[in-house]
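Structures are listed in the sections that come next.
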Structure 1
């Protein structure tokens with residue numbers, strides 16, 4: 001049944017994910033929530049593979065689902081998310097990645113949460129990496145955030161002042177999204193081989209500045225597919241340096257002192273990474289030492305625009 005008055009709109013931005021987007025779409029089609037209660041908006045951000053063909057074929061083969069395909073030529077997830085949100089008809093906006101797989105109760109639980117938390121301005125949920133074929137020996141809790149791992153709390157809680165949902169599993173009221181003018185396109189995400197991240201952080205900090213309460217609910221779950229063969233040093237550098245590069249843009253837009261404070265914080269975290277690496281050595285996990293330190297080096301490089 002085509003939804004004309006949905007309760008929630010799911011926006012999936014995609015770029016060259018023909019191998020994964022089908023599972024993401026299928027996980028939404030097979031939700032426990034009635035199909036007339038949600039719509040799915042796919043925004044293709046200049047894919048050069050078969051993503052467009054795959055998506056349109058799926059949509060044609062599932063006419064009883066409210067799936068829509070859009071294109072955004074301006075490169076970057078922030079552009080694509082804003083385009084998807086502009087077409088959304090529902091009062092709730094859910095953003096999910098093109099290589100994420102939603103739990104079958106995902107949308108039903110989101111709707112229930114906002115019904116029982118009318119004051120909530122935003123919501124984030126758990127993200128579980130699905131390593132293919134298996135989790136690397138060098139992976140640790142402190143590096144896993146680079147591949148989307150997110151497990152903030154065992155219980156439903158309000159995010160602390162400087163914490164926020166991750167972009168691949170976040171839900172916002174449409175009115176609040178519009179109130180902060182969506183995502184800052186100066187923090188576009190991936191543009192070619194360059195990443196300028198932090199768009200989710202800046203977005204939720206703006207919401208909090210308006211007095212909005214942002215929650216975390218561990219029952220709102222997606223899996224994030226992670227092909228370990230793609231976790232090259234180049235990939236990890238792009239993600240980690242993108243975090244630092246985004247913080248450079250965000251803090252300098254505030255003032256130079258905000259940037260200097262962030263630089264001091266990064267240097268402090270680099271020292272902490274060295275201590276953590278030494279602890280891994282004594283724990284008998286030497287493979288985890290280098291990635292922890294490299295993460296902080298790469299993030300610092302991004303912050304310094306190096």
Structure 2
């Protein structure tokens with residue numbers, strides 16, 4: 001069902017948001033009533049309510065929207081930001097390989113990801129969970145991810161970072177009732193934050209616990225704001241919407257590595273083009289014993305684990 005198609009009740013998402021926008025525009029008291037719940041600066045404008053789905057935006061639409069968002073970010077954070085919209089590269093399908101034999105569980109990747117992707121600091125939102133497991137087991141149900149820092153690099157355990165697996169057969173995409181999330185041709189699963197209705201079906205469908213919901217207004221200081229932004233990746237999000245790892249598409253589609261890879265002190269993380277036979281990730285997959293998380297579910301992740309030293 002596309003965003004403009006009718007659902008089973010005969011009401012489309014466009015009907016709903018357009019009606020809501022008219023209501024907010026014409027009834028000042030209604031907007032005022034939202035202020036204690038959301039904060040005056042969080043009440044969506046009419047333009048935001050009636051904004052088309054990302055995939056229906058024209059270049060002119062995007063130029064106008066990006067300029068508005070940049071103005072809002074500068075007003076809110078006192079810092080100039082640039083919002084870009086890098087496109088998938090022809091012939092590229094991104095894949096990640098993580099060497100569990102080298103990961104020491106330091107969680108530098110977790111915090112580099114937060115810094116790069118403008119995640120809320122209060123409440124804190126993290127895309128990567130580093131699972132601490134007893135050696136000889138891959139039972140995630142008995143693992144812990146909130147161990148104290150001094151328990152990193154414990155030789156009795158191994159450490160397994162888990163984040164969005166960028167599945168070829170993503171269950172999160174299938175369940176979204178308004179098509180606010182989809183798979184791009186380079187394999188990255190993205191979210192249109194302005195189209196998301198916050199139903200959390202995708203969160204429930206993901207077997208990797210890789211999606212995060214903004215229960216509260218995300219909080220980020222001006223000092224922590226990364227002004228280098230992608231529209232479908234790390235621009236500031238809203239209360240009531242989903243977010244997740246996008247393989248730092250604002251970096252990777254421009255020839256850079258994800259932030260989590262660059263900060264890894266042991267070289268446990270590798271990233272590249274799965275379709276390039278000469279890429280490092282392709283050679284690793286062809287020559288190492290590979291483990292895929294929850295392979296029996298048929299999600300076909302493009303995030304692979306190896307146990308090499």
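All of the numbers you see were taken from the coordinates with simple rules; none came from a lab. Remember, it's a predicted structure, so these values are computed and weren't measured experimentally. Cβ atoms are built from the backbone, for glycine too; each structure is taken alone.
The table below lists the values:
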item	result
Entry that produces -7500 once helix-only ellipticity at 222 nm (-39500 (n - 2.57) for each DSSP H run of 4 or more, over all residues; to 500) is calculated, selected from 1, 2	2
At a computed 24 (relative contact order in percent (Cα under 8 Å, 6 or more apart)), which of 1, 2	2
Which of 1, 2 yields 9, 31, 38, 20, 2 [P(r) over Cα pairs in 10 Å bins from 0, in percent, for residues 46-165 alone, calculated]	1
Which of 1, 2 yields 0.99 [Cα Rg over 2.2 N^0.38 Å, calculated]	1
Structures 1, 2, by FRET efficiency 1/(1 + (r/R0)^6) of positions 78 and 94 (r between Cβ atoms, R0 = 25 Å, to 0.05): label with the highest value	1
At a computed 1.0 (distance in nm of label points 7 Å out along Cα→Cβ at positions 230 and 254), which of 1, 2	2
